[in-house]
Structures are given as C-alpha cells and as structure tokens.
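Engineer: The structures come next, written out as structure tokens.
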Structure I
Amino acid sequence: MKIYIHTNGCAVLKHETERIATFFHLNNMEITDIPEEGDIVVVTCCGVTHNEENQAIDIISELFHRKREDAMFIVSGCLPAFASDRILQVAPDATLMTYAQMSDLDNIIHAKTKWDNVYYNHGHMMKQEEHRDDTIKTADTDYDFQLVQTIDATNKTNNCVRQYELCTLRRYIWQDEDVYQIKVAYGCPGQCSYCATKLAIGKFRSVPKTLVIRQLREGVNAGFKRFLLMGDEIGCYGTDFGENIVMLLDDMYAINKDISVSIRYIHPDVFVKHYGGLKPYLMNGFIDFFCCAIQSGSPKMLAAMNRNPNIEPFIQCMEDLKQEGCKVNTHTQILVGYPGETEGDMWQTLRALVRCNFDHININKFSRRQGTPAYKLAETVTEEEKIARCSLIREIMFMDKKAKLYNAIKASYFNG
C-alpha cells in the first residue's frame, strides 16, 4: 500500500506530519511523492491566517481531484477544527481528523504499530520544500554564501557563515539533518483572542518527562549534538504535573553538557518568570535558540489581544542578554493590523523590536479566524495599511540584518 502526504504547515505541524509518515512507514507502507499513486492521500493543513487557510483549501482541492477514485482522502492538522465546511465543499468525500482523532488511523490500516507508540525525531520521510528568506536581497544567494565561506576560511573564523545563516534563514533549524527534534508539549494555556490553534489542538498538555528524556538519550547515543524542543508552548512544560521548563533543562544538562538545545516557542511571560533559571543556559550556549512571540509592543493592543499588557519586563531581559554579550539566536512573531491598532501602537511595537534586537521577526497580518473572540471584531485597519506597516517593519529588519552581517565580516578580518 502506498501513502502520499502533503503539508502547508508550520514547524510544529511539519513535525506532526513527519510523525504521520513515520507511523505509516513502521506499518510497512510506502511513502510516495506522486499523489496519483497513493492508496491513501493525507493532507495536513494550517489555517493560522486567512491566507494560509485559502492556500490550504486550494491544495486540498487540487489533490482531491488528482487522487485515484478509490483512494482514501484524509485531511488533518489545525484546519478541520474550524473550517470543515470549506474543506468538504472542495473534497466532499474527505475524512477529517483533528489532533484528538489521529489514533483512528490504527483502525483504518489495522496497524500493528499503534499511533500512540510512534514519535518522530530526525530525518525526512517527505520531500522537503526549500525555505528562504528575502530579508537579505541578493542576485545570487549561493554566490554570497560561497563568499562568506571564503572569508571565514581565509581568516580561520566561523562567524560570517553563522551570521549569514541568521540573516537569511538559509535553512530553518528543523530542516537541518543534524538536528534531533523532541516533541515536548501540545497546545497552549493562553487565551489569546485571535488564536485559532487552540481550537484545533485543545488544552495544554506536556509529553511525559520519561518519554522526553528517553528520546534525548536516544539522540545522544546516536551522536546528535543539536536538539530542538518542539511544541506550541514549550515554556509551560511540566506545569500540568508540578514541574517547569528549567527543571527539564536541568535534567537534560545533567545527561550531556556538550549538546545545544533550541526552544521553538516560549511565551514572554514564561520567559520572564523563569529568566533566572534560563539565563545560565542562555549564557553558556546550552540554549542556542529560542522563539518568543511578543505580538505587539503596545500595552493597549496586548490587552486587546487578551495578553499581558506589560511587555517591559521581557524587553529588559532581552536588553540584559545583549549587555552580557549572550550569543543566543532569537526570533519573534508580531501581529500587524489587529482591530484598534493605530500608527502610535505600531511605533511602540517598532521601539520594542529595536530594544529586543531579535535576529529575525516573523510578521503576520491580522485576519479574523472563525471561532475566536476576535472574529466578532470589525476591521479598523485597511489591507493597504497592514501591508504598509508590514513593509516598514521588514525594511527595518533588513537594515539591521545587513548591519549584523557587515559587523561579522569586519570582525572576521580584524579580530580573526
């Protein structure tokens, strides 16, 4: 039996989709790159914004019409939880599966290896898309990469290539073959007014610590040095059984001090709460990356989003890390054009971004998601203004990244 799998999802959904591929592989089924060959066609879809929902619907429609008539068509991911009607309009015979229903795959294929016993860590069973970032605009990206490699080789440094990777996101962390991924949590305890992901994934829950540590040991024994903790809100790990993220990191550090750990998502409030325990690991390089979505720098807008309006303590933590010379790679996400946002709110966000000095900013335009409190709000920011604000932030990020790359090249020549 052959299985075709496609996703348009984020890193977390891609991880879960690789788990689906692993499940079928362990049950002696062949993964194919050709939809027409699939006895089962699986599509996992993101719908975090209206644009991504539309993209997902287009993908579903195309694949549904390309599949064989006798093939089973499954749609999973976040989208089935809040866009089932749209899915069934373009794929009337589709089987919809939310996260909570994935164990139904056991009965569909009479699985010998059950869904609950499958986890994914490394390698890619599905064809990987090339993800690049146009923040550094060049005519020939590969030529630029060769150039910074040459500069590092000439001066016996490695900071130019590293900074180039941070500036261009030439490859995302979760695509790297030498990264060992560990899913540590599902869902988020937050109640952000715009977020539809919670509708799809449900209440926050940590992966049992014994399973997390078992996977860490397996990765270490296999020779991996880079580990990526994956989840929708990793910072809250352990809160559902009386522990916390720092306690998990303590246990991981005790097992092997020579590895590095990337944290895919951690909430600003959680980061501040545990900053004292996180800082030693940030300073010594054990934590080499984290993504912390601030969404806005405006207290008014944060309150409107049902988030903590006091972002200042987090900004001060970021400034402290910069003053201490911490080398951790930092990403964030912001939401532009939420109802009620003014130019003044936008400038507050820009000031917060400048003070935090993130290496990369993922910029999302607000779009109303069915089932969320924000769905009922009237739009107050035009699409043209949203685009203009996004472009301004992107241009500032572009200039900052160019400056960082220039400083890395200068340091290579004069301090190498």
Structure II
Amino acid sequence: MHTPGQELFDGVIHPSAGLFEHYFDVDKAAEEHCTYIRLLEANGIRVHTVTGILNEVSLDTLRMLADHELTYDLSVMPDADKADAEAYRQEILSQMSRADLIRCILLRPAVRLLPADNNTGVDAEYVHDPLMNLYFTRDQSITTPRGHIICRMNSPQRAVETSVIDLCYRHLGLTPVLRIEGEGRLEGGDYIPAGTVAFIGCGMRTNEEGIRQIMEADAFGHDTIVVVHDHKRWQMQMHLDTHFNIIDRDLCTMVSSRLNAKPGEPEFNTCDIYAREPGTKSYSLLQKDLPFVEYMRGRGFEIIPIDHEDEMHYANNFLTIAPRHIMAVGGQSEELQQRFREAGVNVEWVPLETLIEGFGAAHCMTQVLKREVFDPDAPVTGIRQMSTRDASGKAYRLDGTPAIGKARGIVIENNKKYIRR
C-alpha cells in the first residue's frame, strides 16, 4: 500500500488531468489511508508500504531510481554551460538525504534551466510529473498463483509507477515472474482470482495482447481463464473490480446496470473461456461471447446487485479478506447493507469519503503479496481470501489447492479464526 503525500497535491489541483474525479483534501486522504491500514492490521494482515520499503533499500539503489526521475532541461542554455550540467546533477544526487531521494522519486522534478545576467547566472522553471496515483497500488501489478506480474499501464500519467513497485517486490525477495511488454496492456484492477479460475477484464485498461502474454508465459497459474469483455468503456467502470467482485466461492456482486443489461447494450458483458488440462501449460479457447451473468449463475454463484447510488459510492470496490468477510467503503444504503446481512457477509465499513474522489476505493488501494489457505485453527496472519468450486463440486483455494469444509465467513477471537456458518 502507499499512503499518499506531497505527490498527490499536483493531481488534485486539476483532478481530470490527474485521473481523479473531484478535488479532495490531501491531508484528509492520508488520514483515511492510515485508518484503513490500521483496520487491515487489526485483522492480522501484514501491510507493507511503498515509503516504508523505500526507507529500507540501500542508498545506492535509491539513488539509481532517483537518477531516472530528476532531470535538467538544458535546451536553451549556452553550449559552454551544458558541458558541466550532468556532473553537477550527479553531485547533487550524491549529496541528497534518503528523504530527499524519496521526494525525487515521488515528485519526479524537472528543472528547466535559463541563462541569467545576474546573481548565479542561472534561472530556472520547475515542473513536477509526480506519481499522484501511486496510492492505487492494485494496478501496477497482479499476484497470481505463479507469482507477481508487473503490468504495462494504459495511462501515460501512471506508466512510471511500475518501476517503483518492481523495486518494492525485489526488496521483499519477490522477484516478478513476468513484465508485460510492447503493445500489451494490463492493470491490476482487471484481475480477480478465484481458486482454479481467473477472471480478467478486457476493456479500457487491459487488452487482449496483455492477456495473451500472461497465458503464453504460463504466468496465470489457473486452469480456467475467464476473459470478461467490457463493451462500455466508461471511466467510472474502468476496471473489472469496479462493476464485479467476489465474496466467496458461491457469492459475488455486480452493479445493477451490468446485471440487468440486455444483449446489444453497452453494459452487457460477454466472456470468453480458456481452459487447459491440470498440469499442462497450453490454453484452448472453449467458449466465446458467452453472456457473463449467465456464466456466473451457471457456476452456482448468487449475485448481490449493487444499485446505482451505491455504485457511485464505490460499494463494489471492496476487499475480500476471508470467505464472506470484506472491507468496504462506508456510507452505503440500508438496502445494500441488508443484502449483505442476508447473505451472511461480515462487512467492515471503512471511512474513505475523501480517497474515493480519486476514482477508486478499498480494493484499488491494496495489492496482495501472499494469499494464505484459509485455516480456521491458524493464528491470524497474512491475507486470506475465498475458495471456489469446479464443475464436480470440489472446492479449491486461491492457490489451487483443495479446500476442506464449507466455511461461510469468519469471526476472530483470541487471535484465532472461527468459521461462521
């Protein structure tokens, strides 16, 4: 996760250019983010932050990254002054404190040098190209049963974020298994794992070439890949996790406009099904252009509808931390709260009123480093999510291992997880 700081300010002063929905208070956003981290930690989830990792890496590593982000524009300077500029930049980088190197990485400053007739003989204009969206740490990578994949982001404002996240993985000893290249596009909000099945959105931010690269490299680690085609391509529903999400092996959510859409309407999702035999690497296209709602119901999923008002309040962008246990944006309608109660869902309502103005919520602000097999007798550690069932009715966890029992949710007492039935 990444608690937003000074780098966020440039984004909120022109929200549309920063890929944000509205202006929001930077300090309040940081406070909300810290609260969210504390709530996750209270559930036994270990949280690593980007700035925490940048404060641990070696100074040489930090300088190498900062070296790419601090630039001097010498285009209007006399040739005589250009010769020493790079040596001067390197000298400044060598003197920087750790905190200032981190500022360089997050703010990405460019100094446009101008000749001057007085004082030091140099004037300058300063421009930042900051990592204002870095707090949406879902999108720069995905975590599959095979390992971590570094994405190639669709928006130029966010393209550089992947370098920072790659460094974080490597510092934690988690070497990525793949990086999307060339014309491929992949963003983490489009990937939702569910046991032996992976759901991957294909639309505004992720394309078929990005998905092909993952399958070709055998980097999914799932036997079934469900490619969900988004025909609307609307910013409010930019990723799969904005209009569809999974709570348990037989329970999911979907926004009403998608759930009730008719064939031919932009909101009508279709899906392609790729599969392979267990233990093999090559995928085959089994079915194409299936109605997505029909497919989910055919797999035995109950679908909780999320109506428009709640959707606009990011109700669907929740984080599932265990079967039928989710972290969701607070302030949703009583109707939706009742639907969750009736389905046996334990919801922790998180105050994120400020942060959601950036076009994202609880799911977008996290990326999973490690998923645990759900064990009700184990101490509360790590990140836990749901299992799923295949056509024979056999249950699987997210890492593809068989699941035991029929857990519906959990409560935590004395640092132990107990099944809620």
Structure III
Amino acid sequence: MNTPSSDRSKAPIIELSRQLERFLHLEAASGLVLLCFALIALIWANSPYRANYFEMLHLSLSVSIGTFSFETTLLHIVNDALMCIFFFIIGLELKREFVEGELRNPKDAALPIIAAIGGMAIPALLFLLASDDASRNGWAIPAATDIAFAVGIMALLSHRIPMKLKVFLLTLAVADDIGAIIIIALFYSHGLNLEALFSALGILTILILLYRLGVRHLLIYFLLAALSWSFLLASGIHSTLLGVVLGLMAPSTPDLSKQELVTWIQQLKGKVSELIDTADAHAKTKVLQNISETSYASMSMLQKLELYFHPWNIFYVLPLFALFNAGFVFDLSAFSSPASIGIMLGLMVGKPLGIVLFCYLAHWLGIVKLEFSFAQIAGVGLLAGIGFTMSIFISVLAFDDTLIQESAKGAIFVASVISGIAGYIVLRFFSGQKRLEKS
C-alpha cells in the first residue's frame, strides 16, 4: 500500500529537485577540490621550488612505433587530451538540458540565455576598451564562467536562496558554456586541414552507425574516439571540441522503455516473493543479476556516461588542469598590464553589469517576466564573474607570449576570488531572502 509520503516522493518535481541537489553537491565538491589544487599550484610556483614546477609542465614525452613518432609535453596532454573529458561532460550536460532541462522549453530558458549573452558581450567589450594590440586576442577570456566554483558558492548559501535562483544560475552557466564553445571553434582554431577534419568526421559517422547496429561496448567507442581526436588535433580545430560533439551525440533514449520496465517489474513481483523464502542461493543470484541488468538497460546512454565520467571529471581532470595551469609567479606590476586590467574589469564589472542590464532590458521589452529581485540577479552576476577554468583555458589559446599568459592568469585568479566573495555577500545579506526551512 502506497502512503502519501511515498506518493509524494515519486512526484516529478521532487525527483527533479533530488537530481538537481545531487548535481549541486557534486559541483560544490568539485569547486573545493579545484580550489585546493589551484592553491597548490600558486604556492608551488612562488616557492623556492618554482623551477621544478615549470620543469614539470614542460616535461617532454614521446612515443615511437616504427616510422610513426609522437612527441608532446605534460602540459599539452592535460590541455589537449584530458580536457576533452571536461568538454565531453559539458556536451552531455548540454544534451540533458536540451532533452529534459531548462533549455527544452524556450520560454523558461529565455531569461538565463539573454542573461548569458549580456554576461559575455559586456565583459568582452570592456576588455577590448582596456586592452592593447598585444593582448586584444584575449577578448573572450572574461566572457567565461566557471560553473564548479559558482555552484560551490551557491552551496555555501544552502537554504537561504530559492531553488529557482539556483536553476537560473545553472542554466545561465550552461548557456555561457555554449557561447564559449562557439567562440573557441570560430576564433581560436587555426590552419584548417580539411583532409584530417573529414577523417575525424568519418570516424564519428562510424560511431553513430555502430550504435544503430546495437553495439554497446564502451571500449570500442573509446578507441574510435581517441582515433578521431588524433585527426582533429591535426585538423587545426581545437581537439577538445570533439568532447562536446561526442557528448551531444550521446543517445538520450534508453534501450528499455519506461513502459517495458514497468511491465517487467510487475511480472517479477511474484518471482521475488517466492524467492524470499527459498533456500536456493543460485536462483536468488540469477534473479538479482537479472534485476541489475534490466535496471541498467532502462538507463539511457546519456545517463550512463554522465554517471561514469562526471566523478572522474570533477575529482581528476579539473584538479589536474588547475595544478598545471593555475601556477603563476605573483608580480604586482603585472596587474597594471592592459590584459590584466581588461580581464579584471570584464569579470568583476562586466559580468554583473551585462547580466543585470540584459535581464532588465528583456523585462522592459516584454520578452520575459522577472521573478527575482535586483540583488538576487546582481548576486548571480557576480558569481558568474568567477571565470577560472574556462577563462584560463581560453587565455592559453589566446596568448603565445608567456608573460601575457602569466599576467592573465593572475588577473583571472584575483578577479574570480573577488567576484566569488562579493557574490556570496550580496546573496547572503542583501538578497532579501530569509532562511528557507527544509520541507
């Protein structure tokens, strides 16, 4: 017999809230781990052992098989190979948002998308106004948002902010990721090699055909994806974009439909009841294995991949990226460079200004209806100014000059810390939201 509480726990809105809470906790943990490794990199790069840190970044690795040879550095392995997993997760999250999230309904997604556009356009404009010819190519650096850190700050606020505001920030960050991906593809890819590009696309076509034919062995897909990555690396398009494409290609429909799962469970009820009192351990094991396999088949490939790769991304890939990219020699004079001024202006001023301005402009034009206070939107805008991961990644692509890269990283770090603290203070003390009790 179902109790009212059990019926309530099955309600779609409750289930959606649980999934969102799980995602928020994972991202919050990711932000904490990311911060720890960024601080390790920063302390190491400014310690007496700084030479060891920079030697590690440029440690050369080579592979030779017959006439084939491949040579790279640890830094490039992290930025070009491991970061594919980060972009793969972004692709999966985008697919989920398009299929069952806020981006599925254009009306619900309108406000965060408009906010994201403002949060990218105004910071880029401020950067261009402050930069010089040598640093102008970094205009996209302050346009990015680090979802892990932003959600981590949200988690600290716990029940003091409404769930709708958390969803607004998440959807804004996802829309921001889409913009960053498009920018990287259009402005930070060089020397297009069509032969290599078509080879990569051909392998992606084979991946689709294999799935249609019923092949489900992940190792086969991993090997083909690695081969496609090697061709994309030679094509001139940044290889990490392959991760986004693969994530968007992930099928969202399970092999076993919900109705088939319900029918199977109903048929199984009688067998389970009989097995509870039986001493036949082999029969019990067989039924339990059948339950496990059928439950797994009821999950889509999108859900399986997110479940498997998300922890790897937040606890291994992003921390390694922070360790290899967040280290810079702290020099106060570097903060007066045009690149640093542009980045700090863009992240600390441009992000909140663009998000607030575009939200109120859309409301004034009648495109959307605002459900949040000015302080709540401004607080989200400040949290969106935490650029870190994506901003550092774009800075590496934008600048070949090591000195400009170093000053850019320093500005990103300082601006992200100030934006995070300011966003927390505004949402904690000035958003007009009293503490919400758990229901």
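Engineer: Quick check: 3, 13, 19, 15, 13, 12, 9, 6, 4, 3, 2, 1, 0 is what I get for P(r) over Cα pairs in 5 Å bins from 0, in percent, for residues 31-110 alone, calculated from one of I, II, III. Which structure matches?
Structural biologist: Here the read-out was taken from II.
Engineer: Then there's this: Given a value of -7000 for helix-only ellipticity at 222 nm (-39500 (n - 2.57) for each DSSP H run of 4 or more, over all residues; to 500), point me to the structure among I, II, III it was derived from.
Structural biologist: This figure was derived from II.
All of the numbers you see were taken from the coordinates with simple rules; none came from a lab. Being a predicted model, the structure only gives us computed values, none of them experimental.
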